[in-house]
Structure 1
Amino acid sequence: MELNESLNALDEIRKTKDTIYRMIGSILVVVEKEKTIKELEEKKKLLEMRSESLSKQELLIETKAREIQQEIKKLIEKKSPPSNNKTK
């Protein structure tokens, strides 16, 4: 979400020829267009790296969860007694 907001802001700033303003607290101040573009590009890179890192962590966790699930299944199969189909 934050990445999309940054991308949209970057696109809009690049399109405009008007003065750029930034909200600081409860006031708007004039900011340099090129400096703002540079800051948003850095923020975009940081957010993309963070997203990529989270995706990798998610994949590792899913893989580990599957491995643990398989281990649990094996343990349950070893511990459960064979079923008797004989009736008394």
Structure 2
Amino acid sequence: MNKQNNPKAMENLKAATRQLARLTWQMAQSGAPLKGEQATLAKVMREHLEYADIWEHLDELSDEEIERDGVNPHHSCSDARCS
């Protein structure tokens, strides 16, 4: 299935992914123990504190509000987590 076939499902997935990333950031900031992919994502996010204001509100922002200098740091961070 591609996003042209089911745009609502893709929007829901994007929203859930952004919410999970924001919650992961908040848990890391509070010192909560993280494991696996959450720990890896938090590590990568901490390496990019210049985007801390984005991490704090990731699931509230539009694509345009997240993008900086032509880069979506959430995508970059997600890609780094997976490699």
Structure 3
Amino acid sequence: MRVETLGNNQVAVNCENKTYFISYESNIAYYENGKVVFSNLWNYSRTTMKYLKIWLWRYTHIQPETKKEIEKLIKNGDIIVIEKID
């Protein structure tokens, strides 16, 4: 397991073939086998959004600049949103 600090209380955790984005101890997203999955907390705060965009670029090479762009990716099925990530 490898942990990378992205900012205060913002980390990326690599476990085998899965990479998580964790903000303030909440699992916000993961990337596995070309699939991006968000929890319903993905737009919790401006800080979470800021580091979520950084995580997306570093680990998935998706580079949305705005919340609207992320919402479009969700609508198009490029990002899946689920209730909770364990």
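Every number here is computed from the coordinates shown, using simple stated rules; none is lab data. Quick caveat: nothing in here was measured; it's all calculated off a predicted structure. Cβ atoms are built from the backbone, for glycine too; each structure is taken alone.
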Cα Rg over 2.2 N^0.38 Å, calculated, reads 0.97; among 1, 2, 3 the input was structure 3
With helix-only ellipticity at 222 nm (-39500 (n - 2.57) for each DSSP H run of 4 or more, over all residues; to 500) coming out at -25000, pick the structure among 1, 2, 3 it was computed from. 1
Given a computed value of 3.0 for distance in nm of label points 7 Å out along Cα→Cβ at positions 7 and 71, which structure among 1, 2, 3 does it belong to? 2
